[in-house]
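A short reminder: the numbers here are calculations on the coordinates, not readings from a lab. Note that the structure is predicted; figures quoted are calculated from it, not measured. Cβ atoms are built from the backbone, for glycine too; each structure is taken alone.
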Structure 1
Amino acid sequence: MRRPFLGILVTPAVLVAAGFVLAMAAVLQYAVLAHVPGELEPGGFSLSNFREMMKPLYAGVFLDTLRICFLTAVLSLLAAYPLALALVRAKNPYLKSAILIISVTPLFLGEVIRTYAWIIVLGTRGFVNGALSWAGLIQQPLQLMFTETGVLIALVHVTLPVVVIMLAAAISHIDRDLERAAAALGARPLRVFLTVTLPLSMPGIIAGLTTGFAWTFSAFATPQLIGGGRVNMVSNLVYSLGFASFNFPFAAALSVAGLILTAVALAGFRALLRPLNRVATR
């Protein structure tokens, strides 16, 4: 079967992929060069950058990044599932539109704008502390800025729209007749959800978890501004070493290690969740 337009349609994706490969090759080239203190130009071939990142200081940042990404993915899933379910199952078109707008709007705002908005919300005199103080629930303002809790809240807001879209796509493909059959056999709504809806939406759950994890791994502005230097992730460490210390080879090595670690973590995610996916597709 001839496909005369296939080459034209595939060409943009090929060009983007080629640009990405060339960029990563340039980063890898820097990663295996030695840093010369006081000089912008790197030295000769060296693998010391990869040995250096095994020190507890840098290894701890990698572990913290993995933990924050995992927590963000899980919390985003818990927050996104009710929204996605309501978005698909709502019968009122105005309610459906409102849920869609609320869920997707963060995608149309820049990361810096979203982060500054959360600074106002989470600050000592921000909306959260003001509301809790007005309700008489706290006597002293909660410390949400420059904490991991504040970073997690802001990162969930960044990741939520993507997870909602993936879950909504999976839930919309569930045959409602299966749920009606379970209800007709005497299953209560909660049991219908746990035995029919939730398992059948597992492909969306897996996609949301893995995408949320990968989406968060490259976060920079949110941990930089909300964390205030107290909550470091790999991207912030790369920025600090590359543009504050001008240690571009070590920053490049951290970037390569971060990319490899992301790929390994996603592969591990898929391996752990594969049995659930098999159950959902039976």
Structure 2
Amino acid sequence: METPLAPGLYIVATPIGNLGDISTRAASVLGGVAAVACEDTRVAGKLLSHLGLKRRLIRYDDHASDETRAHVLNLAAQEPVALVSDAGTPLISDPGYRLVRDAKAAGIMVTSIPGPSAAVVALTLAGLPSDRFLFAGFLPGKAKARAEVLAELGAVRATLVFYETSPRLADALAAIAEVLPGREVAVARELTKRFEECRNGAPADLIAHYTAHPPKGEIVLLVGPPGVTAAQEHDVDALLLAALAMSKPSQAAAEVARVTGLDRKTLYARAMELK
């Protein structure tokens, strides 16, 4: 017999498409809570039905009132309550931040049951540098704000990961082409489903493809990090040579990587050439 769950808030990651991705622990927790706070009771109900469960469902989405949040917190103070989003890990561009923050402030136990996340799945499929990445949620819908966000993040030496909707994909790709020219882009969609796809290329090529083959559903849009210019290569070599004067190539590469944000393995290879 399983030990009953203690009162508190249980953040439960759920499948992003394939229901087979629900973890044993997530299923066990959903089976042991008194109620499930969810974005859409129909979506959560479908998952619970798949697991052979029936639980009290409380709608908790981006428009949830302070009263609803207080109700969920009051319940979690006395019984175990799960928080789920429509798909993936709650709080990752989904509701829950205020609920978790208020629960912690109130001394209510909060724990997270890890599982699927569309951003991470897409990152593993894209073939873009994954040692450093920045998840930035949804790009703004308006052109000026979208361009400003891309310009702000464009200098970050990391793969950029965004969520996007299919109707706005072409506009987002056009903005990337204009603000961050020369970057490799990946479009990941239908993740974990039958027609899963992750297509890489230049924004113009991707626009042409998806104009001819309009996508459906939500999309993960990834933008490769900035390249290194000739001037920057000169600066990097100078940094490596200075570091090599006092350190082994591996240590020099690690130090320059820390300072510049560049890939350590690439720097190590260059350090061996310079040495």
Structure 3
Amino acid sequence: MQWDDARMFLALAREGSFSGAAKRLGVQHSTVSRRIHALEKDLATPLVERKATGYVLTGAGEALKESATRIEREFLSFEAASAGQSEEASGELRVTAIANMASSVLMPLFAGFSAAYPNIDLRVEVTNDSVRLAERDADVALRQTNNPGETLIGTRLATVASAVYGSIDYCAALAAGRVPEKWLGVDCCEYHRSWTEQARPGLDHSFCVDDTSLTAAALREGLGVGYLPCFMGDSEPSLVRFREPEKQHELGLWLLYHRDLRSTKRVMLFRQHMQREIKNISALFEGAAS
């Protein structure tokens, strides 16, 4: 067996589909399918079965997943140990961050890091989903949470406040009693979804969005009021706060990485850079810069 074949199988086992595995590995769907079928032929045993709900592993597939996971863990541990021994600030650093934050307030910080360490290839990816740092989906994750994973090393960079916003014109009309109070239905994250439900229980929303950038756009159009992180809402000149931030709605902004990477030079430099730079703009995150 070649490790590359086992790596493809491991991606299939984790994603549950050939298309998911292909996306994870950055290859074509047909490549994964061809290599898995060749692997099954070489081993003379089926590894996956097609079910109505997707692909499931056979007994041999489960055994191979266990073995391949152990091999992967050894490779990753060696890679991390080797990187930790180097004093040179170079190599690839994969960072995943939340889209609304990465494309706005964090981008100047990323640019500053890239300029300071030109030999480090910074690769920024955005996703609101959970990322598997133990499996090296990324080296570093920037996440809003109050409960970071126990298996990860984390640095709390800032407190992120949220408030309820609306357009200046809509809030003025609302205060004058000229329009009814309408709330956007938000499905961008579990936090804003549950906070909206708590603020207006059982409310039927006539307009719904699933991303904070869409929330901001809808608010600018006067479609109602809704929750936004203060670093977004306070930066929109056409929006005002309809409700002030509440302590119970605060989230920690964490920089997370796997413990195997704690001595890796490029990870250490990135952590120090982000700590220093975010401290300078902490008021924006905390909602104190309104």
Matching 4.1 (distance in nm of label points 7 Å out along Cα→Cβ at positions 192 and 240, computed) against labels 1, 2, 3 points to structure 2
From the coordinates of one of 1, 2, 3, FRET efficiency 1/(1 + (r/R0)^6) of positions 56 and 264 (r between Cβ atoms, R0 = 41 Å, to 0.05) came out at 0.65; that one is structure 3
Calculated from one of 1, 2, 3, relative contact order in percent (Cα under 8 Å, 6 or more apart) reads 17, and the structure in question is 2
Value 3.1, calculated as distance in nm of label points 7 Å out along Cα→Cβ at positions 64 and 256 from one of 1, 2, 3, is from structure 3
If volume of the Cα convex hull per residue in Å³ is calculated for 1, 2, 3, the one returning 218 is structure 1
